[in-house]
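Multiple structures follow.
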Structure P
Amino acid sequence: MNTVILLIGGNIGDRPKYLQQAVTLIAARTGRVTRESALYETAPWGEVQQPDYLNQALILETEMDAPALLEELLLIERTIGRIRRRKWDSRVIDIDIIFFNQEVITLPQLKVPHPRMQLRRFVLAPLQEIIPDWAHPILQLTVNQLLEACPDPLPVHKFVAAAH
């Protein structure tokens with residue numbers, strides 16, 4: 001059994017609904033989601049003229065290997081309505097593999113651990129909630145230590161849905 005840390009996020013449409021749909025589909029098609037962080041809201045990274053993002057970290061237990069999992073996650077993104085136009089474009093859903101066990105994977109289509117995770121507060125904040133002591137297999141620092149050293153100035157806040 002493989003332990004995988006995923007980060008899901010999106011900034012178009014009913015963001016909480018799309019994240020919940022992603023969790024449901026991930027659980028139905030890839031394995032068992034054993035832990036979910038709260039939802040976190042942050043300003044966009046990279047292309048800044050777009051709506052704020054919601055992000056959530058997940059722990060997934062799966063029998064799939066990393067390439068097969070990536071293929072299925074991309075299919076789930078398309079099922080929810082993701083259309084890839086250009087880097088850092090707005091999206092209904094994005095599903096990233098952050099860690100796959102303690103493996104270091106370098107394939108043309110997949111790099112694990114996620115190569116820029118340590119530079120992005122919106123990745124580290126939800127991870128800290130569910131895996132604060134997980135050690136990065138290359139940097140040999142825990143998620144807590146990575147967040148403490150993170151140079152990203154963008155604030156990340158727990159998301160509180162507006163009452164209807």
Structure Q
Amino acid sequence: MTGPALSVERVDRSAEPVLRALFQLYIHDMSAWFDVEPGPDGRFAYPIETLWSGAGDVYLARRGAIPVGFGLVGAPPPGSAPPDTRDLQEFFVLRRHRRAGIGGRLATAIWSDRPGPWLVRALHDNLPAVPFWRRTIAAYTRGAYREESRDVAGRRWCHFTFDAAP
């Protein structure tokens with residue numbers, strides 16, 4: 001896909017309206033694997049305001065002025081990784097912009113901005129996600145990552161761990 005260059009920036013609460021809109025599309029996609037339904041108003045619920053209350057970071061990807069994806073970074077779930085590890089908690093790229101390298105470039109920009117140990121989790125049933133993360137992390141780390149399957153709350157997850165270089 002040709003067009004404007006991709007920009008990735010860490011954003012603050014001023015980006016909340018854009019994130020609210022993108023989260024509707026993200027949760028719609030995730031409803032294929034998780035038991036979520038829209039409310040009576042047709043919208044999916046997600047407490048966006050919680051993004052600004054923790055120690056995490058929010059990244060927004062744009063092609064020109066168009067928002068095309070986001071990544072949320074925070075602490076890993078208890079017991080899933082050492083405490084100094086960063087967790088890519090949520091990650092989304094608009095369907096129209098997938099398979100064009102946007103997801104890999106967004107992930108790489110986030111990891112490069114936050115060097116150190118990382119955890120990326122993908123539900124095994126999310127068939128597009130697992131190979132995407134395997135391929136993207138292998139390219140970023142030149143194969144220096146660990147992959148393991150874990151059962152969490154009755155669901156099978158793929159956990160990728162690696163160190164992001166400065």
Structure R
Amino acid sequence: MRHRTKVDLPSDDKRWKMVQGTMRRNGFRPDALIETLHTCQEAFGYLDDEALLFVSRALHVSPSKVYGVATFYHFFNLKPQGEHTCAVCTGTACYIKGAQDIIDTLSEQYDIAPEQTTEDDKLSLMTVRCVGACGLAPAVVLDGEVLGNVTPDQMRQHIDEVMNHDDV
């Protein structure tokens with residue numbers, strides 16, 4: 001068994017204790033990396049450099065590996081997200097069936113580029129490599145819900161609906 005060194009929490013913020021609790025439950029094993037990153041993101045909303053370095057030190061995993069995992073999986077965010085998140089699949093099937101048209105339409109409609117958030121922090125437009133719904137191409141994940149066979153206009157309507165629902 002590897003010798004564990006004590007790693008100080010980055011601050012007195014109680015959310016760090018939640019992250020540390022996940023690591024403790026898993027014996028500070030490096031294979032608990034993804035679960036720990038999930039806990040960190042749930043606690044803080046996204047994974048910043050401070051969080052990635054803390055997890056790296058505590059689990060004895062290289063910073064490059066932690067960063068690689070955090071950037072490989074589309075469900076991790078390295079910056080704060082908007083109230084609503086629209087992730088357009090750009091995998092081969094989705095791309096062929098019009099994913100880029102959806103991205104272009106939403107970028108123009110909401111004045112944001114992919115991987116950005118609107119100025120009012122209402123909407124983040126993301127692209128992901130694959131959502132695993134190739135039979136529904138083009139597929140988009142809007143606030144965690146997979147929408148398939150959507151057109152650019154339908155996506156605009158879906159987004160308008162969820163954003164206007166906030167105003168009720």
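Every number here is computed from the coordinates shown, using simple stated rules; none is lab data. Quick caveat, the model's predicted, so the values are computed rather than measured.
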Checklist outcome for this item: Matching 13.3, 40 (Rg and Dmax of the Cα atoms in Å, for residues 49-104 alone, computed) against labels P, Q, R points to structure Q
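Work out which structure the value 29 belongs to, where percent of Cα pairs over 30 Å apart was derived from one of P, Q, R.
R
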